[in-house]
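Visitor: See the structures that follow.
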Structure 1
Amino acid sequence: MRAFIPGYQLITPESLDQALTLLAQEPGRWRPFAGGTDLMVLLEAGKLPHKNYVNIWSVQELHGISVTDSTVKIGALTTYSEIQAHPVLQLEFRMLCIAASETGGLAIQNRGTIGGNIVNASPAADSPPALLAYDAQLELVSTKGGRRIPYSEFHRGYKEMDLGEDELLASIYLPRSDTKLIQYYRKVGTRKAQAISKVCFAAVADVRDSTIETVRIALGSVAPIPLRCKATESFLEGKLIRESFIELAQSELGREIAPITDVRSTKEYRLQVSQNLLEEFLRSFNTLRYESPISL
């Protein structure tokens, strides 16, 4: 079944101010349309419920990547291909580049946006676990001004977000660090390419003298939202790396996540894979290479 195209309305503003004004004048009536890689699938299937969209693709303020000494700012309309090609992201935030490379095929990567991936709010999305592990922040804007929030506080429930009807996601901020962090990212799906994840695992750790100083762990497809596993992080931090605590850490993770059974996998499989990936991450501390930030 195909959607009846004349039943939809798409407006293309010339600037960010125009887009925000439209959203503010009629809150809830208009919704942003960015790359369209998710929405067009629903439209083709006749399952796109909302009828009025603001095409923000040409809003230049939402494009591009900029780097300072302390942060990398990624515009919400930055594509997966642009993320993969950026030298600072390749070196310092390689998990995000891996996630971008595993999102769909080349056509999706050339059109799909990082902001769209976030606000689509799928718990199985590839980039959110990496962003959570990097402690990313989001900049949200409206005619009232802008605000910045931790990404870990953005998702409130399944498809529920801290995003007003008059707001747009403008940018994602990644904090740079001089610390040599261990990074680990794995997506487990039915096949190697163009698959929705059954489990997506991202983690970073600062390990010194065989002790875990800090660690951030995030998973996708194991809860109603992309999940930052703070209880497991607290259990691991300050621990000396040793064989005996791996099973205890796996048990802690098992209590924190809430996988379900669906058409793609079972809750038992997701739980076991998540715990296996945590073990692989912890055992990799002595083998992963350390990399230093680029100085610009």
Structure 2
Amino acid sequence: MAELEQKPRPLGGLRDWWETESRRPTGGSPAARMHQLYRRRNVLKMLILRDLKKRYENSYLGYAWTVIEPALLLGIYYLVWGRIGRFGLHDFLLFMATALMPWLWFRSTVRGASSSISGNSRLVSSINLPREIYPLALALTEGIEYLLTLPLVVILGVVYHHGISHYVVFLPIAMVLELILVTGAALLMSALATLFKDIQRILGSILRVMFYLTPVIYPTGRIHGAAHVLFTLDPLVGIFELHRKIYFPETHITAFMMVVSVVGSFLFLFIGWAVFIKLERSMLKEL
């Protein structure tokens, strides 16, 4: 308890802090934290099952909402953008669905992360668990729901007479990269939102802007010049294009996109985790 009463260190000097944490003999080093998470993998599984059950326990349709909700969202976007312009795509609905499903994984994780610590305040304060387990459980729970939406994409592929191409082998790569990215985002958002309540108020607006800055409803080929370079600095772009290439083999993915997606995903995880651990004491005080 005396350790928790110390004044939180200011953000800054991240490299020095990380090296200091790595040398700590008290079990708080990054490697020790990973080991603690691994040892408590059964608890992680229980948290995921609890969250899945809690979401649908009072619903008549239950897990069917996992598919119904994205299907309704697809219909709304199709009514709007299908009339404004399909960007020359006959199979616009399938084109949109291939990127919308991984986008919903990202959006739902970031939204839920804003309350993943405060919403589990009793567990966080009373049970000796690595606190990263709560945002990690959220990222994995949303990942499972993402997997449950994939049959909807397959059905649309059948409707539009699109077969699954051999690029389906890239799907596990895209999923692993997105899991790394959303975990980093969840760690970062859970820490910041616990301490700064205003973040929850502006989060919806930020996500709406991000939606239109990622290639969900339009092809990346529509962006040209310097804007295209800036556009592809988003690690989500390469991940979404990998998903899309499964049904649209002509989708052009550059080496630069993939480097950004790989490096950006791991960088996001590192930053999110580092900030989470650095602000952990302040979060506990806030709870």
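Here, each number is a calculation from the coordinates, and none is a lab measurement. In this text, all values refer to a predicted model and were calculated from it rather than measured experimentally. Cβ atoms are built from the backbone, for glycine too; each structure is taken alone.
Visitor: Rank structures 1, 2 by mean count of other Cβ atoms within 10 Å over residues 46-53 and report only the one at the top, that is, the highest.
Guide: Answer by largest value of mean count of other Cβ atoms within 10 Å over residues 46-53: 2.
Visitor: Something else: Using the calculated result 26 for relative contact order in percent (Cα under 8 Å, 6 or more apart), pick out the matching structure from 1, 2. The partial results should precede the final answer.
Guide: On the way: 1: 16; 2: 26.
Considering all the candidates, the number was obtained from 2.
Visitor: For the read-out Cα Rg over 2.2 N^0.38 Å, for residues 118-213 alone, a value of 1.27 was computed from one structure; give its label from 1, 2.
Guide: The correct label is 1.
Visitor: From which structure (1, 2) was helix-only ellipticity at 222 nm (-39500 (n - 2.57) for each DSSP H run of 4 or more, over all residues; to 500) calculated, if the value obtained is -8000?
Guide: 1
Visitor: Next question, about the same structure. For FRET efficiency 1/(1 + (r/R0)^6) of positions 54 and 206 (r between Cβ atoms, R0 = 41 Å, to 0.05), the calculated result is 0.95, so let me know which of 1, 2 that is. Please report the intermediate quantities before stating the final value.
Guide: Values: 1: 0.50; 2: 0.95.
For FRET efficiency 1/(1 + (r/R0)^6) of positions 54 and 206 (r between Cβ atoms, R0 = 41 Å, to 0.05), the value 0.95 is produced by structure 2.
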